[in-house]
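Take a look at the structures below.
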Structure I
Amino acid sequence: MEHGRVFREAWIAGVRKHYPGDPKPGYVAPWEDTPDWERASAAAVYEQVRDFVDTSGGATTKLTREQKGRFVALCWIGQIFKHFPDPKPSYVADWDDMPEWQRETDADIFERIEHGA
């Protein structure tokens with residue numbers, strides 16, 4: 001779960017950087033207060049990103065920030081569907097329907113993992 005914690009820390013840092021105004025408490029809750037499904041999802045998405053970086057031989061550095069963020073978002077949506085049979089539409093929103101702060105945060109997460117966090 002250590003990788004999940006890294007993912008969560010990158011999420012919180014991104015929210016604090018990009019969210020307009022004061023974020024919802026759940027967005028910045030510490031790892032210890034994060035639900036089990038979310039911890040497992042954070043660890044799974046970390047591994048998916050890490051595997052993508054590794055199997056590309058590091059060529060992910062050539063991706064745009066948008067491409068990196070889209071990858072994280074899509075992996076996260078997969079986790080939402082895994083844990084919730086009928087999620088709210090906002091939980092599985094497509095990239096273009098996500099708020100800017102969330103897109104930027106997802107790109108930050110990818111780059112943190114990519115750089116060996």
Structure II
Amino acid sequence: MSWNYVYLLVAILFEVLATTALKETHGFTRLVPSLVTVTGYALAFYFLSLTLRVMPVGIVYALWSGVGIVLVTAIGWAWFRQALDLPALVGIGLIMAGVAVINLFSRTVVH
């Protein structure tokens with residue numbers, strides 16, 4: 001696996017952590033979740049910038065946001081007990097299919 005994908009994965013994980021913590025900030029009135037959110041987003045953007053040195057911004061952003069959406073949705077379902085109806089599940093499936101198509105068939109992705 002290329003270091004670019006490692007950096008992208010780390011960026012995604014920090015973004016998912018920050019977004020999950022964002023729910024617990026209660027409008028940035030709670031210190032620890034607020035610090036986790038700000039630090040997580042800062043680290044996510046740092047690692048995202050490392051990936052952008054060699055990969056196209058559109059592809060990187062599509063992967064970053066797509067995988068992030070799927071992970072945050074899964075955490076919302078499992079951790080916060082947020083319900084997912086059929087249209088939500090179909091939409092998440094389409095996002096996952098889009099990420100797969102980019103990774104498997106796009107020639108613009110640097111491997």
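Which one of I, II has mean count of other Cβ atoms within 10 Å over residues 19-26, as calculated from the coordinates, equal to 16.5?
So the calculation was done on II.
Computing distance in nm of label points 7 Å out along Cα→Cβ at positions 35 and 83 across structures I, II gives 3.8 for structure II. Here relative contact order in percent (Cα under 8 Å, 6 or more apart) was calculated and came to 40; which of the structures I, II was it taken from? That value comes from structure I. Could you tell me which structure in I, II was used to calculate helix-only ellipticity at 222 nm (-39500 (n - 2.57) for each DSSP H run of 4 or more, over all residues; to 500) as -20500? Computed on structure I. Once mean count of other Cβ atoms within 10 Å over residues 67-74 is computed for every structure in I, II, the highest value turns out to be that of I.
Bear in mind that the values in this text are calculations on the coordinates, not laboratory data. These figures come from a predicted structure and were not determined experimentally. Cβ atoms are built from the backbone, for glycine too; each structure is taken alone.
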